[in-house]
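The following blocks contain the structures, represented as structure tokens.
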Structure 1
Amino acid sequence: MRFAVIAALVCLGVTAGDAQVRTADPIKRGLSRDLFPRTVKITDNVYGYEDFHSAGMATVSLFVVGGDGVLIADGQGSPAATQKLLDAIAKVTPKPVKWYIVGSDHGDHTAGNAVLPKDITYVVTKASKAAMKSEAPAMTSDTQTINIGGMEVQAIYAGRAHTGGDLLVYLPKQKFLFMSEVYLNRVFPAMRSAFPTEWVGVLDKALKMDVDLYIPGHGFIEEAKVAREELVEYQKAMRYVIAEVNRLHKLGLSAEDAAKQADWGPYKDWYIAQQQGPIAVRKVYEEIEGKLK
């Protein structure tokens, strides 16, 4: 499967050289903005879609083509951007888009939902339904299996992580796991709505699953070996940030002073670290002080 993924990425302009540049910064990765949005064929009937977030990093959606229609996991950050995703799907298949899994309820993944087909079926956790003020019915169990016609897709709630209602999207036959914002490839841990220590636990669960390819919600889609290495590194980054903030908290510093003194070590140059560092400090402080609900 690994070599099939590499071949598919190369075919669509994502070269092995691209995959070895360990950064979420498209410029440092050597990618021109005019290459985006781009559709990445991962294997038959499974596609990644990368477009630019307002912060300059790639936002990743997944779409899967089944015998009965198309399933999308995560949209994009505006109606225009999500329409481009729908247009890209239409270039791949004339089949209707019928299912939408809300991996992350944040606006950079859902703000374009208004352009989705009116009869689309949402798969969403109770927490994300509330956050989105959605009228769609929430999942009634931690795993929901969708048969899209000859292909099985599982929406899995593995615990609170980047949001209170994150969903992982698992393709058991292909052994692919789309992780939405639970996995931010080379992006500094973004914790605005996070549950930091629980997030680390969700990453543990993902790494123990039978997965050949991990697909992030931000950053770039990698070939299988690199993707797993980067997921492991992302978990290390999460643990490092939590440990550093705990150290500063023990010194009796305010969150504001701790943010000024934080040493992010090997992760200080990760994408949007300067913006996300103070947010991470505040969120870990809330966790330490028992203020997360």
Structure 2
Amino acid sequence: MPEKEIECPNCGAGDFTRNPKRAEVMCEECGCLVEESRIDPGPEWRAFDSEEFEKKARAGGPLVFTKPDKGLTTQIDQFDVDGKGNRISQETINQMNRLRGWHQRASISTSLERNLKTAFRELRRITSTLKLPNSVAQETAKLYRKAVKKGLTRGRLIEEVFISTLYIVCRKRKIPRTLKELSEVSGVEEKDIGKTYRFLKDEMDIEVPLTDPVCYIPRFASKVDLSGEVQEEAKKILERVIDKGLLSGKGPTGVAAATLYIAAAKNGERKTQKQIAEAAGITEVTIRNRYQELKEKMNIQIS
């Protein structure tokens, strides 16, 4: 039973004192012994540094979902030395190279494995280019595997599906990445990413939160060297925009860029619409239209 569900059988209280040395749990209210001989899930050994921990640990590393075999198969390393660290002969090196080739062919034998290898190689490149954390790549790889198992990749390009799963993960984690950015780095058309994204979301029943335009403020501001005061002002304006319901039907990047433009002007750090539009990856017409709408509906005065 999870600890949060434990109740004292004597008084019904939920506050306990845990003694790991004696493996006991005692009620703080009445002193009743609630549990004894508890199992310790931790290791039976102690380590005082990372090197000692690695030597004593008997479990392997975590699963790597960005590899077709999840990192579970044995690999022939690229170090051409023997067990004592001495360099091996050229004849043995040639033999090991042939073994590596055969090993790679044997490990990627099915169409599914080839599909995953192609997708994950490109996924690692794109997440690196966009400076996304490894956890995003791992979650995207897991979601892509589910899509493949459900047969949702049939009739679609591999690039379209995995870049759409990446977009889903970014939306769920509130990481500001636009369709345009993903399109530029992957070579897949924006409309194709959007179409596949909606298809995957519906077929896999994934709840994707609405894009919060506030997430874009720091990124756009850093590209045009705007101060933290301007960013805070832009966030306050955006909160008012959301409260008034003016975001409905508008693209979040356009609204975020317009509020940043207004905040910069109000704080005396003027930037042109062209500069902010380029930072946001939108047209000057879009930012001009959003700016005029917000200025009129929110009665914003800029000197």
Structure 3
Amino acid sequence: MKIGLQINRFTWNGRNNIGPILEKIAKTADEGGFYSVWVMDHFFQIPSIGSEDEPMLEAYTTLGFLAGVTQNVKLGTLVSGVIYRQPSLLVKNVTTLDVLSEGRAYIGIGAAWNEAESLALGFPFPPLKERFERLEETLQIALQMWEGSDKLYKGKYYILEKPLNRPQSITKPHPPILIGGGGEKKTLKLVAKYADACNLFLGSGFDELSHKLDVLREHCRQVGRDYNEIEKTVLESIRDEVNPDEVIEQCKILKKMGFDQVIFGIRNVEDIKPLNIFVEKIIPKVSNI
């Protein structure tokens, strides 16, 4: 089982030296055996984590910083809302990250949900049906650009006269495409059709997660995709002190269900102690399960 870290707050208990603390967190994870480090792609802090006036860094600038201070961990967003960037720019963002990190980028993407922050900063927030249609076109554009084809792309929402992508990514055939969300009719169907990885939420419970995997398996069957090709990841939040025994047991259950990676958002991660618990007591125990 692989263990990832989501850094979802930059408040640091009122401390303002965001850069040095972020570097220390990233290096501890990188040197301690974490498989991946992720950031959210939001403009404001989200209500489930904190208040909207908390510090929130722009995702791809932050990932570039993290690439410069780490050597091993994979890097990505959980996840980029499709309406936040033009598809071609998102592909360039991720390609650049992959090149400069020497092949460590994921592209994390979803249909977007946070209407309040989008409208606050002047981003259009179309209806759900349109956001999913834009998401599918974005996935098609990404695959075309990473295939190296610069022929005209003409969709319902996006027209690219020459989608040239140079340099190409180091990761071949392209950085893994991770789609976030558990929507059964649209999201998981897009995972089966286009993605290399999915991301679900542990907060929905083990039974619900098992059901979502069954839905994904059926979508794969319908489109002729090998279900086992898709990396299954799950996001979990630790809001209290880290309990190694509980985390190890969670990982064992999730591995048995078919998950490949558990990504943890850890409160007070800036104190480093919670990370050290993972490094010393959890990762060595779950790496081979």
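Read-outs: derived from the displayed coordinates by stated rules, not from any lab. Predicted model, so just to flag it, every value in this text is computed and none were measured. Cβ atoms are built from the backbone, for glycine too; each structure is taken alone.
Tabulated values for the structure
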item: Value 16.5, calculated as mean count of other Cβ atoms within 10 Å over residues 123-130, assigned to which of 1, 2, 3; result: 2
item: For 3.1 (distance in nm of label points 7 Å out along Cα→Cβ at positions 91 and 115, calculated) the corresponding structure among 1, 2, 3; result: 3
item: If relative contact order in percent (Cα under 8 Å, 6 or more apart) is computed and equals 9, the structure in 1, 2, 3; result: 2
item: Per distance in nm of label points 7 Å out along Cα→Cβ at positions 43 and 131, the highest-valued of structures 1, 2, 3; result: 2
